[in-house]
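Enquirer: What follows is a set of structures to go through.
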Structure P
Amino acid sequence: MILSPLIGFAIGFLFMAIVLNLTKNAHKSTAETHFKRLQLCSAAAYSFSHGTNDAQKTMGIIVPLLFSIGYFGSAVDPNHLPVPLWVILIAHTAIALGTLFGGWRIVKTMGYKITKLRPVHGFAAETAGAATIIGASIAGIPVSTTHIICTSIMGVGTTMGASTVKWGIARSIALAWIMTIPISALIGFISFMVIRLIVGS
């Protein structure tokens, strides 16, 4: 969780530098047209990577809970629990609906407030983010897709000059990341205590 944003930043910067070097002699309008099309592929790759990690974390919480209430029966190996199809569908549906209904403010921040993105930058950031997340998923490491895409965008933006990235907003985002962990723990503790008072210990 700590290293993945840094890796996303580095890969975003390096990939954008490579893309700029390969397209330095291309006509701007022609390159823009091609990268708009390529961004469909990079967005699809990033969406796929989103499901390979964030949705998996949700399943990783639901499946052990199902085992604890005897959903699978006694014959199932607790170290190799099967993931029911309905859990897979619910987890991915929740991710999709959350992005659809609650993600627009994040999308605006990522696309407009951190740095100014053109199609080439969007392509590079999405590709770098997807590569980082898929690599973590293959290794079985849970990471935050939001953290990675955010720092990938910062890395891409830095290739245009450090001053093009709004570091004040970046600091606010990083502070929110840090505060999320203790606040979530506190909410979880309070919720558990309230439920225990209602249903008994």
Structure Q
Amino acid sequence: MTDRSTIIIMPRTPEQFQEIREAKKQLIMDAALELFATKGFYGTSISTIAKSVGISKGLLYNYFSGKEELVIEVMKSGFRNLMLSFDTDHNKILTKKELKFFVVEIMKVVIKNSRFWRLYFSVISQPIVNKVAFGEIMEIALPFFKALGDYFTRMGYTNPEAEARFFTALIDGVTLNYVFDPELFPIEKITERILEIYNLKDL
């Protein structure tokens, strides 16, 4: 006869442990993003982040070695989210249709979660964060810039590398202006203008 007062805890699989760990990491990163944006990198302590998540400082160190690693992972995660719609077949050869898809989708992503991106841009614009995370983000970004440069080379641009930088600066500027002024910034119209500039609108 089974004792109903006895609670039997089945052991979790390694996959379940990993899922729980990743969910906790994301919770910590979300909390850190908001704190870094509102209090600044220097003004935010590991203890404050841990407290906001409801865990001990020691437990947080099981996930991240410190603030530097945490802010790097937050920045890398945001950048990867922006890159999800770039070169959708992952063959490193960008087509006009893929570039159009990227422009349209990145604007949708920013519109859908403007609060997150407002916090993200607030954090990445802090000089200390830029210094800490720049190298890591650029490592992820290099294939992106190369694919863009190759694309503009095939399109016959005189200085494809400069055009790739201009394109990314244009996208950055539009998204940045929108997240800090979503009510008045005409992002849809400006998206159409970007598509016109790069002859992508009628694809």
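No value in this document is a laboratory result; all are computed from the given coordinates. As the structure is a prediction and not an experimental result, all values here were calculated from the model. Cβ atoms are built from the backbone, for glycine too; each structure is taken alone.
Enquirer: Can you say which of P, Q returns 9.8 when mean count of other Cβ atoms within 10 Å over residues 22-29 is computed?
Expert: P
Enquirer: Distance in nm of label points 7 Å out along Cα→Cβ at positions 70 and 94 computed as 3.4: which structure among P, Q?
Expert: Q
Enquirer: Taking relative contact order in percent (Cα under 8 Å, 6 or more apart) as the criterion, which structure among P, Q has the greatest value?
Expert: Once relative contact order in percent (Cα under 8 Å, 6 or more apart) is worked out for each structure, P has the highest.
Enquirer: Can you tell which of P, Q yields -23500 when helix-only ellipticity at 222 nm (-39500 (n - 2.57) for each DSSP H run of 4 or more, over all residues; to 500) is derived from it?
Expert: Q
Enquirer: With mean projected area of the Cα convex hull in nm² computed per structure, which member of P, Q shows the largest figure?
Expert: Top value of mean projected area of the Cα convex hull in nm², among P, Q, belongs to structure Q.
Enquirer: Here's a follow-up. Work out distance in nm of label points 7 Å out along Cα→Cβ at positions 14 and 174 for each of structures P, Q, then name the structure with the largest result.
Expert: Top value of distance in nm of label points 7 Å out along Cα→Cβ at positions 14 and 174 goes to structure Q.
Enquirer: Consider the structures P, Q: one of them gives 2.3 for distance in nm of label points 7 Å out along Cα→Cβ at positions 102 and 158 as calculated from the coordinates. Say which.
Expert: Q
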